[in-house]
Structure I
Amino acid sequence: MNIDKAISGRRSTREYTTEAVDENVIRRLINAAAQAPSAVNQQPWTFTVIRDQAVLDRISREAKAYMLKTMPAGPHSAHFHSLLNDENFHIFYHAPVLILISGNAPGQWIVEDCALAAENLMLAAYADGLGTCWIGFAQRFLDTPQGKHALGLPAEWTPVAPIIVGHPKSAPAPVSHKAPEIRWVG
């Protein structure tokens with residue numbers, strides 16, 4: 001797939017079929033993620049793959065409760081509170097796979113490095129006809145002792161990018177993008 005088509009066509013997918021994602025496909029996506037650039041070529045990432053729906057259900061419940069207790073006020077607070085209080089809302093949208101990208105080494109750019117890996121993973125998934133979505137509602141919870149324990153993550157790791165992956169029920173609608181603000185200096 002042409003890179004411009006992948007960049008302009010990839011969308012956050014929030015409706016998935018129950019079809020499993022093949023392990024070889026997951027490995028290919030992780031290999032694409034691992035090709036991302038990283039500061040001083042440290043490649044400070046690790047990939048945790050969760051396919052157990054009971055684990056995802058439990059993390060969804062615990063992350064929702066955590067977010068309700070700790071979410072700061074903001075322009076979308078009422079909407080987020082409504083979603084998080086809905087017992088039928090599943091933060092992982094019942095996707096068959098969660099790939100959590102975590103920083104596994106100390107460093108001042110692990111968040112940026114893991115985010116670059118996440119974008120590679122999401123573009124590769126789109127090129128394979130899969131849907132993805134970065135689940136912000138899971139991020140802060142997974143970086144707590146309880147969240148790390150739920151996935152057996154070492155305390156020193158920093159969970160950065162919880163990405164769900166699956167076969168989309170349908171193609172997400174295009175979204176409009178603002179024209180970039182460009183400042184030229186010199």
Structure II
Amino acid sequence: MDCGKSTLALQIGHNHARQGRRGLVLTRLDRSLQPQITTRIGLSAAAIEVEPDLDLVQLVGAQPERVDYLICDEACFFTVEQIEQLAELADEHDVDVYAFGLASDFRSRLFPAAQRLFELADEVNRLQVQVLCWCGAPGRLNARIVDGQVAREGEQIVIGDTAADDEQVRYQVLCRQHYRRGELGG
């Protein structure tokens with residue numbers, strides 16, 4: 001979180017499109033709650049919302065022109081079956097797949113789709129924008145903050161952002177030590 005995943009997704013899509021390649025931009029549960037990719041620095045692009053029952057192989061096959069690439073933002077919220085479909089598109093249909101998302105949830109547990117993506121991906125990269133905890137240490141965990149406290153239980157997926165402290169539910173990147181202690185800084 002806060003490392004520029006969505007920004008990079010949009011940059012990659014832009015670069016491919018500039019070279020005349022045809023692609024689809026996909027997302028699931030963007031922070032805007034709209035079928036688009038949005039970034040905290042103000043960039044956005046229309047996208048196809050990947051509902052849990054959407055078959056990605058059928059989606060690509062139904063396009064009027066060949067699809068050269070997919071930009072998949074918030075892939076951690078896809079289903080495990082959809083991650084399998086992305087692998088099929090890469091292996092059997094020669095579609096370049098770029099998937100972006102969080103690895104773990106607010107409890108520091110892997111999202112099922114992220115786990116399967118790690119298992120199948122040709123390459124996994126941590127993005128180069130270093131995310132920091134309030135103490136200056138590398139931020140590795142995404143804490144869900146509910147009423148000013150680090151939540152330890154609840155639904156795996158609750159859409160929120162890193163907005164101001166007055167939000168009832170928000171997220172904050174913390175180092176492991178401060179995540180475990182539930183310390184949010186001053």
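Bear in mind these aren't lab numbers, they're just calculated from the coordinates by the rules spelled out. Keep in mind that what you see is a predicted model, and the values were worked out from it rather than measured. Cβ atoms are built from the backbone, for glycine too; each structure is taken alone.
In terms of Cα Rg over 2.2 N^0.38 Å, for residues 21-60 alone, which of structures I, II is highest?
On the way: I: 1.49; II: 1.24.
Answer by largest value of Cα Rg over 2.2 N^0.38 Å, for residues 21-60 alone: I.
If relative contact order in percent (Cα under 8 Å, 6 or more apart) is calculated from each of I, II, which structure is the one that comes out at 19?
On the way: I: 36; II: 19.
Going label by label, the one that fits is II.
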Fill in the blank from the handout: Working back from 26.1 (mean count of other Cβ atoms within 10 Å over residues 69-76, computed), options I, II, answer is structure II
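Starting from the value -7500: which structure in I, II was helix-only ellipticity at 222 nm (-39500 (n - 2.57) for each DSSP H run of 4 or more, over all residues; to 500) calculated from? Don't jump to the answer; show the numbers that get you there.
Working: I: -12500; II: -7500.
Value -7500 for helix-only ellipticity at 222 nm (-39500 (n - 2.57) for each DSSP H run of 4 or more, over all residues; to 500) corresponds to II out of I, II.
Supply the structure label, taken from I, II, corresponding to distance in nm of label points 7 Å out along Cα→Cβ at positions 37 and 125 with the calculated value 1.3.
Details: I: 2.4; II: 1.3.
Structure of origin is II.
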